[in-house]
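Next come the structures, one after another.
Please treat every number below as a calculation from the coordinates, not as lab data. Remember, predicted model here, so these are calculated numbers, not experimental data. Cβ atoms are built from the backbone, for glycine too; each structure is taken alone.
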Structure 1
Amino acid sequence: MIFLDVPFREKDEAKALGARWDGVSKKWYIPQELSEQPEPFQRWLTNVNTINTNQVLNHDLQQTLTQTQHHIYSENSPLQTGAQDNSNPKKTEKGALLSTVLRKVQQALRQSFPGATWVVAEIANLNNSRGHLYLELTENNEQGQSIASCRAMIWQSQAQRLLQRFETETGSPFSIGQKVLLLTEISFHEKYGFSMVVQDIDPSYTLGELELNLSNIRKQLITDGIYQQNKQFTLPSDFFRVAVIAPPKAAGLGDFRADADNLQAAGLCDFKYFYSTFQGDSVENEMLSAIEAIHALHHSQAFDALVIIRGGGAKLDLNMLNLYSVAKQLCMAQLPVLTGIGHERDSTILDEISNHRFDTPSKVIAFIRHEIFQRAQQAKSDWQKIEHSSRLMVQYLEQDLSQLNQEITHNSQGAIYRWKQAMEPLQFQIQRLSENRIQSALVSINELRQTIDVQLKSSLKMIKANLDLYQHTTEKESKRVLETKHQQIIQWIALVLSSGPKTQLNRGFNIAKNAITGKPVTTANQALKTKSIQLEFVDGKVLAEIDQATGILIE
């Protein structure tokens, strides 16, 4: 990739000639199909090649270039500043030709780097053109800022072999964002600038970086004393409510839900899903948010377990899940954690600290389904035992009841006969005594009836006399009350008639009315809001206006 130093005002011209914009380096470059004919871009080539050279040279290389520069401008050189070659009057220019300087740089690089060099860098950009792989390598500081970058390429003859070996050993394709160890040959061209040609890739270095990160997280969790904390939970004997964290629309989630939805539809277990990406820069924030949401719901309605699943993928993708903050929260989770990340041989820190680790999401739901079915089978077996025992007990009780029924029937018949024999004399005696008592009672009842009739007639006479007295008193008193009320009503009518408007006007009062609506004006505030009022007297009406400023009545 040949970069160009294109001013902003000339970008349209460069674009029209076929130049393209690289978003990573923020520069224009010549595409591969035009790299063999760069003449149209010649005016933008010189500065950018010098800039790229300065960006990639290390301290030793800069010293070599300085020595080379010194050699070019030494006293013995005919190109020394201010010197003139008297043998050739035409060579009176100051300084060296650019091509001469760059060839010296090329020679110095070949002397300083006679063989290939192992270089540690991060892949910032990848482009594949006609089988050749063009790289943009970068090095970042702890703040994530780029401190060095250069171009590199893998020629077609080696690209397929190197990339296939890297993917086989790491389980992940060669891609942007990976930190790699490359065996490179330093290349500098006076026309196309500085670049590196990759001869080999060490996959073990990339894997070693991941293992180092995993080891550091593991040590920190052990130091914190929480590495084994989640393993102390005992898994429930049955599952009724499970929280699930998974990437949205993931294939592993579909495998999990194939069985989970059936369990939920049958009312055996309720699954609550929380979604988070498992790759990219937002993994940490989304995972922590999902865990926090689960803990909030767990306090109000407890979950039996937290399941973390994702489908299969590249081996290096696992590094996205090796985050200390996420592992710490799961270690301190208030419920057992089950993982099914989707890798049978490789594990993440989440697998290590979880209560139980499974190879795939399907195996997680298979375990939950097995536990539920096992509990159901155990319950069925217990129910069958209870049913069998109950039937035996019912049979025993039925036999006992039948025997008791026979004994009761036999004994009761004998008892009835004996009591019947004993009751006959008593029955005759009771009948005789009852008849005597009934005769005596009839005589007493007749005597009481006669006494009641006499007393009742006397009481009725007395009550009738009292009622006649009460009726006379009531009629007399009601007539007196009616006469009194009649007089009061006459007085009230006279009072009402004497309180009418005309009566008040005769007494010297007047009535103020709104001149327009004719409604009475009863307050000063209403009068001030009325432009004109009508004053009614006993002998006529007068129309007057009110000064709104002073409130004075004007006739």
Structure 2
Amino acid sequence: MDPQNGQVNTAELLIQCLENEGVRYIFGLPGEENLQVLAALESSSIQFITTRHEQGAAFMADVYGRLTGRAGVCLSTLGPGATNLMTGVADANLDGAPLVAITGQVGTDRMHIESHQYLDLVAMFGPVTKWSSQIVRPSITPELVRRAFKRAETEKPGAVHIDLPENIAAMPVTGKPLKRDTKEKTYASYHSVNEAAAVISRATNPLILVGNGAIRGHASEALTEFATQLNIPVANTFMGKGVIPYTHPLALWTVGLQQRDYISCGFDRTDLVIAVGYDLIEYSPKRWNPDGSIPIVHIGSSPAEVDSSYIPVLEVVGDIPDALTEILRRADRQGKPDPYAIGLRADIRADYEQYSQDDSFPLRPQKLIYDLRQVMGPEDIAISDVGAHKMWMARHYHCDRPNTCIISNGFAAMGIAIPGAIAAKLIYPDRKVVAVTGDGGFMMNCQELETALRVGTPFVTLIFNDGGYGLIEWKQQNQFKRSAFVHFSNPDFVKFAESMGLKGYRVEAASDLIPMLKDALAQEVPAVIDIPVDYRENLLFSQKSGDLHCAM
């Protein structure tokens, strides 16, 4: 090809388009059908991160997109490489993280017959993405890439898929990337803002429920001011942590457990829920509004989803910070916060603090997370995997800032923590990053610790070690009073870490964790801390939840 005359092959034009989109990293694996793309990357400003499994690559792109708001990019070959990619792609799509997945494919001359490793990837990725397409002619590459990124990053963000046949990748083409659009904000109507202000002013015991959409919309400052000036308590979803600082006197911390908790009493008492950036996929409204009787004001960048338990009396659709600011200007609410809500916060905080001096061993999950919070700064990042520990992270790991505790609660895929921590450390090399995982989730993508070492992303992995799939056992015990098929044995995690050139630690007393964690975070290589955990607390919490009575 002759780049000086503007002629390149399709793969080279694709990489030019990705550079134009501001892509810094592509996570993936090499394959026979993506050789042209890999060759083009050799002279690119984009860094290719070779991973050990396509699922890890997709999770890295997923968390990269969620933390930056710019689409993370992952690459696989066809067939089994593409199917391996799908779990992480689906996770990004349901969690609202912008992601562009690129797959290699057989040549177009082989698609009409049964062919080695050939699957219709456009059709396969369709149900787990916002959009899935194939580059069928070299000349359409700039349009297709621009559309992919626009679709991925437009609210509500999600995953898109581009399929590139190997013969198309090698074809000559003359073209250039399309200019990126300037995103224009859309603003809520004056009518909806005025009506919302009136409804909120009339409410006696309003409650704010804030979700991940408020983080995506950069609404933290506006939301905190809104709640403070109007004296309205705030509960956040798993994915809305840090929108309001957990130390704020009106913060009621996290809602979303599949069982009743203190915050459930707040929903029982409220006469208005102000849902701000709330995604129904995070926490079904049937859990907090089962009969649809609680009036709801929906404030979001897109209209409310349809649900029989989520029928707003009013929708304020547009830029979230602007909507909150304009409603605040018009609201006439002079009352103090409900004394019951203030008492509720005191109960929640007392429950949290009671584990600060707990010295039992194996560690209770509450104590483990309490100690983790003491070591992590306000800007540091914890990435939670999925399992019983996720429930405790959601309930007990509290945040000062948005995007400092990443929890997947849309698709909720196990194995995300270690790949996600790699992405977080690439974006924020000066922050402490901790991957919090169970022993089940750890073994699903622990191979990516080699990737972390190779690319120079030192973070700490905390393993909640109970020798089983703790969340499933918790549910089995609740439903059947017994468990089945959930137990397994583990390797020696310290030796495992050391065999990879990492630092390995094992907690043998409750007092070990904080000094070990500080030491591990100071290392120049990734570190793994094996922590025996006492999950009897799961059933004790369920019992306490079942006995919870709200004093009205």
If you rank structures 1, 2 by distance in nm of label points 7 Å out along Cα→Cβ at positions 110 and 182, the highest one is 2
From which structure (1, 2) was distance in nm of label points 7 Å out along Cα→Cβ at positions 286 and 486 calculated, if the value obtained is 2.2?
2
One of 1, 2 was used to calculate mean projected area of the Cα convex hull in nm², giving 26.3; which?
2
Given that relative contact order in percent (Cα under 8 Å, 6 or more apart), derived from a single structure, equals 8, which label among 1, 2 identifies that structure?
1
Name the one structure among 1, 2 that Rg and Dmax of the Cα atoms in Å, for residues 22-141 alone of 18.4, 54 was derived from.
1
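Assuming -17500 is helix-only ellipticity at 222 nm (-39500 (n - 2.57) for each DSSP H run of 4 or more, over all residues; to 500) as calculated from a single structure, say which of 1, 2 it is.
Values: 1: -17500; 2: -12000.
That value comes from structure 1.
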